[in-house]
1. To test your reading of the models, identify which of I, II, III gives 119 for volume of the Cα convex hull per residue in Å³, for residues 47-206 alone when calculated.
2. Can you say which of I, II, III returns 135 when volume of the Cα convex hull per residue in Å³ is computed?
3. Identify which of structures I, II, III gives the largest calculated value of relative contact order in percent (Cα under 8 Å, 6 or more apart).
4. Between I, II, III, which one scores greatest on distance in nm of label points 7 Å out along Cα→Cβ at positions 103 and 239?
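No value in this document is a laboratory result; all are computed from the given coordinates. Nothing here was measured: the structure is a model prediction, and the numbers come from that model. Cβ atoms are built from the backbone, for glycine too; each structure is taken alone.
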Structure I
Amino acid sequence: MAEDDTTGTVRIRLDIAYDGADFSGWAQQPDQRTVQGELQAALRRVLRLDSAQLTVAGRTDSGVHARGQVAHLDVPRDVWAADGGRLLRRLAGVLPPDVRVHAVSEAPPGFDARFSALFRRYVYRVSDAPGGVDPLRRHDVLWHRHPLDLGRMNEAAAGLVGEHDFAAYCRKREGATTIRELLRLEWTREAPHLYAGTVQADAFCHNMVRALVGALLATGEGRRGTEWPRGVLDAGVRDSAVHVVPPHGLTLEEVRYPDDGDLAERAAATRRVRTFEG
């Protein structure tokens with residue numbers, strides 16, 4: 001059991017999915033409907049708590065979806081003992097249909113939803129069907145008006161994998177580094193005219209995924225050469241020719257954690273890096 005003997009709390013892990021179409025992103029904001037706001041209100045209600053503060057693996061932007069989001073919450077030990085076994089079903093009864101908690105569990109010692117993560121895996125889906133996107137997929141698939149070449153997109157993507165300064169593909173934030181290690185960037189065909197771009201890294205800077213996808217779509221339709229995305233990266237400055245694609249095609253599919261025995265060490269190492277970055 002992940003307990004804090006000083007405060008008498010238990011840390012619980014929540015595995016979460018949501019349709020981001022009607023949310024102003026994950027993070028709670030005044031007068032805005034957010035995923036964090038809905039979840040925290042539901043948790044306060046069913047656990048009868050005055051406050052419930054979630055820590056999340058990755059703060060998704062407005063319109064972005066999640067199938068594999070993870071968050072943690074520290075709750076009083078007696079509350080968890082009394083209500084933990086019924087929490088999942090109770091949340092299903094009070095949450096709106098566009099957000100679901102599909103697993104609740106006691107977190108192992110050292111677990112931190114944000115800092116213990118090894119990587120986040122996103123998928124961006126796009127269709128180049130001449131007649132447009134299947135109406136039933138319009139909320140999670142982008143329609144691209146021009147035919148795409150899978151081979152060209154993957155050739156261009158290969159030049160971006162690895163540790164680089166992604167300043168050209170990020171919205172700069174004061175005091176934060178734009179150096180990231182891109183572990184995976186590749187495109188597959190999920191169905192005729194439906195492509196899935198997988199982007200995996202230990203962390204991402206703001207707008208990074210959607211800017212990378214925009215550059216690769218430009219190569220896929222032949223408007224830019226396959227060497228162009230790497231050239232933009234090497235230039236190190238934002239390029240107005242890089243189109244940041246809309247958020248609705250993007251889904252957080254997975255957050256991966258190390259073995260239980262390595263969670264605390266991973267969290268400590270990540271915190272050191274974040275502190276160094278400012």
Structure II
Amino acid sequence: MLVTGTLRKMQTELQETVQYYWVFKDNFIHVNQLLDKNIHIKHVANECLNCGLDKKIWRQGFCYDCFTSAPQAGDWIMKPELSRAHLDEEDRDLEYEKKVQLKPHIVYLANSSNVKVGVTRKTQVPTRWIDQGAHEAIAILETPNRYLAGIAEVALKDHVADKTNWRKMLTNDIEDVDLLRFRESVIEHIPEEAKEYILAPENEMHINFPVLQYPAKVKTVNLSKTPEHSGIVKGIKGQYLIFEDGHVMNVRSHEGYVVDLMID
């Protein structure tokens with residue numbers, strides 16, 4: 001079977017085991033059904049996720065021009081503490097920024113390889129945790145806007161990591177942590193203006209990923225350097241495909257790539 005489409009992050013559904021879907025313009029693939037199958041991926045073109053043109057992808061699925069101008073790629077996306085819509089201050093497009101920033105946000109702890117702190121819109125729970133490959137996660141705060149969540153995250157970064165060790169996550173070199181106890185140990189570091197948004201403690205969420213075999217070591221697939229890759233899919237975790245030979249492909253880093261996907 002041959003499918004051609006533009007890569008975007010895989011859509012997910014939380015079930016007993018996470019279900020993954022590749023959604024293209026004219027069709028979709030239930031990615032879990034690719035387990036133990038040989039696939040061949042070939043990069044054939046680009047399609048900027050903003051302007052739709054066949055231009056070199058710069059970051060986050062955008063060409064350079066769109067990455068530096070589109071509101072969906074503003075600095076506040078990666079750094080929530082830079083959000084200013086609550087002050088009625090525009091970065092690139094105030095109407096868009098208000099739609100995203102002035103919504104409930106969750107500050108959370110997630111354990112993918114190590115415990116990290118993060119921020120996401122409430123509507124993105126548990127999608128954000130799945131995308132990070134977290135096998136357990138717990139919420140700390142629910143704030144009314146992105147800025148308050150951002151300053152809480154910044155304060156907690158002095159006491160909790162804010163990055164995932166993706167290599168450990170993909171080799172399943174993980175450690176289970178009592179996130180409820182960990183949560184209580186860091187609450188005191190939340191800024192005063194955000195403390196009223198601390199949530200009542202709830203049990204951590206556990207997430208199971210469809211992985212048949214974890215690699216001992218990982219090697220990355222980079223379609224911009226090597227435009228074709230073939231292999232037997234042995235797992236899906238976070239936004240990564242795991243191949244039998246130890247290669248892993250980060251789907252998020254290939255957003256905007258148009259590919260031919262051959263499934264044996």
Structure III
Amino acid sequence: MTPGIVTLTTDFGLEGPYVAAMKGILLGLAPGVTMVDVCHSIAPQNVLEGAFVLDGIVAAFPPGTIHLAVVDPGVGTRRRLLAIKAAGQWFVLPDNGLITGVAHAHGVEGAWEVSNRALARREIAPTFHGRDVLAPAAAHLLKGGDPDELGPTTTRFVTIRNFEATPADNGCIGEVIFKDAFGNLITNIKEAQLAARPADAWVVEIGGRRIEGVARTYGESSPGGLIALLGSSGWVEVAVVNGDAGRLLSAGPGTTVWLRPRS
């Protein structure tokens with residue numbers, strides 16, 4: 001059987017050997033695998049940002065896809081490594097909250113600890129479990145291996161509390177969780193939190209600015225205009241038409257956002 005698809009999401013960047021090293025392990029153990037680079041520019045150690053990216057790709061991939069995600073500030077510590085099945089796909093990652101968005105949106109079909117040393121590389125560097133433990137585990141699944149061989153099943157996994165906005169005053173208080181290449185600021189305010197009122201009955205406040213209404217498209221304002229809209233993944237985002245909202249507002253992941261009823 002030819003191995004299927006594996007995606008890679010990391011905070012490694014592309015400047016060093018780290019991404020290529022993981023790919024080398026995958027190719028050696030599962031020749032013929034199709035590899036998809038999702039993102040290697042997650043802000044260093046930003047688990048929340050990594051969780052957002054993983055959540056945003058699930059619907060685009062077929063059943064059986066393996067998602068290898070390494071944003072691992074606790075590498076080498078007692079934190080666990082997991083293989084989690086959700087939405088008919090596999091997520092091989094550290095147990096630090098990276099699975100939060102996927103678990104909330106799709107539920108979890110099963111979870112296994114990745115602890116079988118026989119499947120890992122002979123030499124395991126305490127600072128590179130992505131290469132030495134997680135990549136071999138992903139290859140095992142790519143080849144149709146039994147997940148029970150990875151380690152014991154578990155029902156526990158870490159989730160991040162601030163992945164969802166907090167209800168407040170008929171609206172909610174949220175935060176920016178991702179800034180994309182255009183400078184658009186994606187928040188943790190979801191489409192469902194807009195359902196109580198028409199889109200033009202909301203106000204979004206961020207960085208000392210007040211945005212009236214939630215638009216459908218970027219074209220609903222003139223170039224340079226600051227708008228809020230529902231993005232393609234179902235999250236409220238703040239953008240500058242033909243510009244950079246992050247730069248304009250001096251904002252990025254962690255910036256507070258308020259959604260309030262329009263008075």
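1. Details: I: 167; II: 119; III: 139.
The value was obtained from structure II.
2. On the way: I: 144; II: 127; III: 135.
Computed on structure III.
3. Looking at the calculated values, the largest one is II.
4. Numbers: I: 4.0; II: 1.6; III: 3.2.
Largest value of distance in nm of label points 7 Å out along Cα→Cβ at positions 103 and 239: I.
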